[in-house]
Structure 1
């Protein structure tokens, strides 16, 4: 059994209550402990009964960092379209100005941390599909497990008000011990019984692709990314932890995430980093241009070489490289990237990939970079604003968090955001999967349709389905 004995939380809560009385506002108290061991998947799954709708999970592609949160201690959200990145930044700073933090480890992703994301396009007319999520939504967890290169840290966050007393400490420590005890048990997950799979108007989507291609000659557009939806229906409610377990087993080289809000769960396995900040080091990635994996090593190598020499994909990739390089140069004293793309090989698909490293200029926030980078040409198009407006006008899908920035930021300004592709939205007995592709002047509707079918595979497989 994992137990936390010595604690500064008791005095911290008493000090927090006094501070709350003096300032007439709620105060965050946060404490970090190093613990021996804990499985982050078990931790997430253990919260199904008590914290359903209030959980998140994050794993980086290298498997070096996991963040898992249970419960909602605080929330930052915005329904406004303008300045939503700035609003989250401002509210988080305001929250932390009065906070009491007990963290002797100071590792990235320990202590007070927000997890969440931004919608793809706040000006797109929303639908009921994403009604449980705001244009910007971030949770501060009650309890958070952080694993960094095998070392395990446990953060407890408490909100103190002027009306609280020492009983708050007793309540929190009881709840924390319940969480730690339950998280040691192997979770039981229910089988998924897929009943029906419905492609949302595939022929209309193909026609939209043709319309975009035919319209390139009369506009300044170079590329427009179009996405579509696959709706799954199940006999019973889908358990997010079952899907998460499948993704962890089969998509090890991806960012794996799950983010719950009011009972719905946005979940996925994205290959694409938007930006990572660790101290003054910044990391981004250019990911655009894709082809299927081969049935054997020879075919796989042949397809990879085909991708590396395909002019359509190379041009599409260069659009992303140019845009990310420009954005990084605006905020960095130094930017390093290779001259040629490499291949990133996932389970069902391979991509052209160019990593980008920068030294952050002092004072630049990770959310400023998220704002500047989103959406990259790989998810929106070029020119950026014209492509977004075109998508807003012609795309049937309400993207919500799909293809948008999702990730975390800690109280020291460190954080990481992925582009939330290869993803789906679980809603009770149903789930929506999303996939898109870049449309350029020589695009073929049938080929693009097949490409989206390949991109559905990671999530579809995790949900127990198959694309024939």
Structure 2
């Protein structure tokens, strides 16, 4: 099978001659530091060779659990935040039918295995959202996948408490045990204690894999399998990309090394914002996953490219003007799908009031591709460097390739930037303030200090 490819020509031309090649020693050293475990955050490198370590027996266990949920649930709610849900949602949205909730699954009727509706919760504290979700679930046979290492992350813990109580009330405590699954720490934390006490099926989040790198662990694989997608092919794609981006692959052939080099070169030249672009609406949440991966990994120590995203052609009618003629501190990375799964021809119309008969008989995707090419040419002419990642098809195998490509490139790029790509100390600041304002036990001193500060600011 083919691999995804990377075209850097429309980005490297914005750099001095030889600038990309000049990064080769830095990139090589960064990747060797990952491989040797000598980089900052080296206790969180479990993702590095995760694809090649996944066994058929492990995938069979994931699939068996997913099938149990599919047999017993109309809806499966995935409770998690950040890396605990974005990877799964990225894959499910990318591969799913955009109107799946309106379509009866004929295969499910014949096999007894349905593809349940997958809902994502525990990623906000919106009272309206949670109320509406619990109302929706009142007449549904639903199950829960609770994803949390600690079990005390506010958004997820609050949501899981609501879902646990409702599931037990609707199904009974014993039946609820069969459709509540914990994905959590092996030994520690509130979620582990709850799972052991209640007798839930559970899977382990490896200690050495951070949330944003966890999509190829049960964190992502279980919800993806519940949605009816082939996790074996997802892993196979990641395994092949692991080989294609290995430390012994020459710099000129290593997609991840090239991507890391170009984006760091552009950053040093004053390009502070990277915009992830797609021309396939199903990739919206893939961009959201990518934004966390790079934002949380590189945004520290006063450094880091700001990760943004747009869905084209939709956002050409809102953000296109700024990208074309705004401040020249941006570059784009375009994900392009070579061959859509579906085929639709543009029809002819006798009256031709819209003047579009010149498109009659063409595939809609051909129009989309010309919009992509035309936009890239315009943006490059407008001073926006452009990289293009070409994906043969939107399926499990190539999504697996994309996931690992961006993960390894992120690890390399963060090391080139000279930050720890695997911690996130900045996310604790808001939590401390929130707990103090809510008078959480143990935060008395912080509560007093912040309330005094707010009183002075009035």
Structure 3
């Protein structure tokens, strides 16, 4: 993937994070924690429905895309089974009891809420397949704009509520969220019309469908395990705590999800790059170097978050005061997952994907047990602790499996550093309130250790930054004099 395509795909996570940074405080100030918790439950249910009802055929479509001569027929075979099954299930629920879906998700028996939630789930399902088309065609800019523009629409709707509506209700928030999701679907549909319009009249071949199902169906189990690892905190908060606790946790997780930029961009680049290295026969040393550099970035992000988390108390209402102590633990899902993608890449290189699935199951089991024990006592804090420890286990187990099926990798520094930041994050959840000065010293101490331990990675990043600045100056030197005077100096 060349630099321009990489930039195109990177614009989506970067732009979404920037819009989210503005949207989240606005939501916190103008809607209740209970309403934000309800939206979080819709996201959990939507992710589960998409994982389950795609039947793994989205990944089958990606696997067969470049080898298929009839791509419209391939798309129809991949989309139709899940769309029919999900549509039938949603319609059956709405007919049997109109308020069933809203009661399960929002603790409110309301048929209108159920219909709006169902529209959001179905639109997200369709968007999953349409987004795969853009990714396979490497249309990074279209992919990114289809992500960012609907989030801008959601921001505009929330701002309109804040300015013009004195009494804001959950239905208004749900409607704004669903409109943005449906807008995503229409944006994807417009950018992929050349692919799905011919698919409407394509012939559905049973042999092709059986081939796709044979590849994709086993992936459902790994997907459900990954979903359990990611979503059990919210499920247990909904069932064993309050919607307010769920809202507080969701705000902390949303802020921490900004670190998902690292994970998203890294994952986009990593797979094609490492497979090329493996084909060229010089992967091992490069993988070890990248793992070390990524570990340095992860540790420094944890440290910076711990040192600056107090700022959140100034940005959010008093209801969310505890978010500043939860946000560091919330970094573990995106950052430790990205590390595992790098450190455990041997599983993919050895074509032993069953081991990744097993690591997900083990970590998910720990997360379920942890949430069951901790959520009733600590609420949102218990959920954050359970998820943090589970992702640390996921990283360790997945890396050990990679060493078993491929080759041993240097991992002492990996385990020591990630355990240190995870343990500090957990302690911050439990004891941070009332001991701010102590934890500022602890995070600062970890930062000083990181500067020493990862000095080669930091020096390399500084050199890259200096080269980028030098390149910018050289480009500006070629600009007309008027532009140079008004440009960045």
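Please treat every number below as a calculation from the coordinates, not as lab data. Quantities reported herein were computed from a predicted structural model and do not represent experimental measurements. Cβ atoms are built from the backbone, for glycine too; each structure is taken alone.
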Next item on the list: Of the structures 1, 2, 3, report the one carrying the highest value of distance in nm of label points 7 Å out along Cα→Cβ at positions 185 and 217.
Entry: 1
Note to self: If distance in nm of label points 7 Å out along Cα→Cβ at positions 49 and 297 is calculated from each of 1, 2, 3, which structure is the one that comes out at 1.9?
What the structure shows: 2
Next item on the list: Using helix-only ellipticity at 222 nm (-39500 (n - 2.57) for each DSSP H run of 4 or more, over all residues; to 500) as the calculated read-out, with -28000 as its value, let me know the right label among 1, 2, 3.
Entry: 3
